[in-house]
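Student: These are the structures, in structure tokens.
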Structure 1
């Protein structure tokens, strides 16, 4: 993995939004970007390099997997992560987020869950959206001055 390119893409001190895809890579079954997601969450967020925001949509989505097997230890682990992880805040969906999401859906045809997650990041004024969703990078290029998309797979070794 190329932590160096990732470090350059997201400067120290800038607030980030962790997308569902990033947290599923971190909390769930390992995939190609799991080492990068783990680095972002454990080293950057826990280590206070960058504070992070998650949408309530992301909170709901990462709780689904554990709840499919029942509200046991895995569910409690994820819930504890969302409630107590240092420098991580789960943000509510309010009217301002709904307005941003509606605009994203109307203008760029984002699916509702993605629009709400991105809207959360925009309203909370994060500098970077950390995701593994190619669509975000393409569709959000026009707002690069407002928020940047950090696509984890872009930082995998070739």
Structure 2
């Protein structure tokens, strides 16, 4: 074998282990960035869904007060879910779930809400789980309808 053939064989052998490790590390770093970004997008989507469910319940409670003869807001979440289908304030069964306690960890469904009644039908507050902050929203930042200046308590039914 000649010297030129030995040099050309050395060039044709492929990648070194160091080169392969560098490529693997770069791919791992990119994968980690994508996973973190994807989780953030998922949490923002869940938060948006939770806020939408809470806003829907507030609108339904407002419609209940507007359609009712006394002008009072519902004192239980069940009033909205068991309403006749002909009313504008009926919440379709299974679309929103009521949490009867403030959760310490994220609920399984983003459409889970906390329904607070204020002043014997004077108003309502609707809370939800903040999936981005990983905590239940405080009662100060919930969606509200009616007079919520009085005492508000979490409805258990």
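Every number here is computed from the coordinates shown, using simple stated rules; none is lab data. Computed from a prediction, not measured in an experiment: that's the story for all the values here. Cβ atoms are built from the backbone, for glycine too; each structure is taken alone.
Student: Of the structures 1, 2, report the one carrying the highest value of mean count of other Cβ atoms within 10 Å over residues 15-22.
Tutor: Checked 1, 2; max of mean count of other Cβ atoms within 10 Å over residues 15-22 sits with 1.
Student: Can you spot which of 1, 2 the value 31 was calculated from, given it is relative contact order in percent (Cα under 8 Å, 6 or more apart)?
Tutor: Derived from 1, not from the others.
Student: Among the shown structures 1, 2, from which was the value 104, 32, 19 of Cα extents along the principal axes in Å calculated?
Tutor: Considering all the candidates, the number was obtained from 2.
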